[in-house]
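Structures follow.
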Structure P
Amino acid sequence: MTRQPINTILFDLDGTLLPLDQDQFIQDYFSRFVVKGQDLGYPPELLLAALQRGITAMVLNDGSLSNKERFDRVFEEVSGIAAAEFNERFAPFYEHEFGLLRRHASPSPLAREIVQEVKRKGYTVVLATNPLFPWQGTEARLGWAGLESGQFSLVTTYEDFHYAKPNLGYYRQILQTLGLEASSCLMVGNDVEEDMVAQGLGMDVYLVTDYLINSKNKDIAGYRTGSLQELATFIKELPPCNH
């Protein structure tokens, strides 16, 4: 059976297009989230528990609610704080404090070069970042990478998506949203568990190794692998896309 040509490339963000120490980033994010909430008068222990449970709920989301709806429901149940009230009061966090997390990133001009090259060649481009952040947090991290949301046909955020990585429902929602066939897609990411799972739907995959995450020590010999620099070379060698 002949595999159909690739016409769409999905890119993960954190650790892929945006070189980032994810453990340090998440730890600092949690800390600043709680401090901001405390400044607003909310109990820190309650906020931390609600944040952690809310994120877990999004990762386990069954598709019946958006990730935002799922998070808000669990956050409210755990904390006893009305989610609508909290979200309104907390919104400035993503305009100010969240930007301080940029110190954990090491942006590379290669990211912009790669995205521009695949667009120049006619490929559909998707930002397939795990949809666990509000759109403001995603826009901010895109900016750190030297990119803009307008460069992508789809950006996955928690407002719009009903699943999270590594649930295959996340990748199915991308395919359904854009009317794509899995076999025409290439998923590029740095997390073996979250990104390479797309291969299970029939997508081609590319594992970026600069900030490799392989929490279960899986054998990666079966994947195409390379650094961000090697990915840039791979992209330059791709043929023009004829949709």
Structure Q
Amino acid sequence: MNLGGHMKERILIVEDDEAILKVLKRVLAYEGYQVDAALDGQAGLTMANNEHPDLIILDWMLPDMDGLDVCRRLRLVGSIPILMLTAKDTIQDRVQGLDAGADDYVVKPFELDELLARIRALLRRTQPDRAQVLSFADLTLDTSTRQANRKGRTISLTAKEYELLELFLRHPRQVLTREMIFDRVWGYDFGGESNVLDVYIRYLRQKLEEGGEIRLLHTARGVGYVLREQP
């Protein structure tokens, strides 16, 4: 569960390769998702029925029943988004996977950034009414209006201020390095020389504390910044 008060989506991974499973669990948990895992198709079906995940990452080649069978059975009982992972990459394979009910298809080996982007796109497309309000302490951020609010006070943000605040709200109480922030918000590495991040943090603090509220964005000296209640 995300400690910022915003419940992130639950993702079920059905994958028998424990090395891939370990990486996916770590990356998805780091992104703030709640993660469940099953090593075979039958266990995956049981967990899907019991845990009601928001999305399933399903491997095609499983030991007891293949991913296509799992997918077809899931489709008999609901419309949960299914992202299929497979080493099969011919057009016929893709058609077969999609015809079985998969919503999207990623071929191994895959880039984690692409997988995460496809997960976000599937969740947006299949759950348009899902609440998109992130919160921490007395601060909220509405991702549909891109406005922040603190104790009833509306805070208008520039595009970069919004991206920065959203990143912190998705990783509450976690020290984010300067390198990670540059990569996520600006999309490239400034080489540690630029003070643009410090300037934006200053702007953001001014807006968040304009009503005399306590500081939530703190400096982790020599490392980066962290969103937390206490210094």
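Observations
- Sorting P, Q by distance in nm of label points 7 Å out along Cα→Cβ at positions 167 and 183 from high to low puts P first, with the largest value.
- If mean projected area of the Cα convex hull in nm² is computed and equals 13.1, the structure in P, Q: P
- P(r) over Cα pairs in 10 Å bins from 0, in percent, for residues 55-158 alone from the coordinates reads 13, 35, 24, 15, 11, 2; which among P, Q: Q
- Set P, Q, criterion relative contact order in percent (Cα under 8 Å, 6 or more apart): the highest-scoring structure is P.
The numbers here are math on the coordinates, done by the rules we state, and not lab data. Treat the numbers as computed from the prediction; the structure is a model and nothing was measured. Cβ atoms are built from the backbone, for glycine too; each structure is taken alone.
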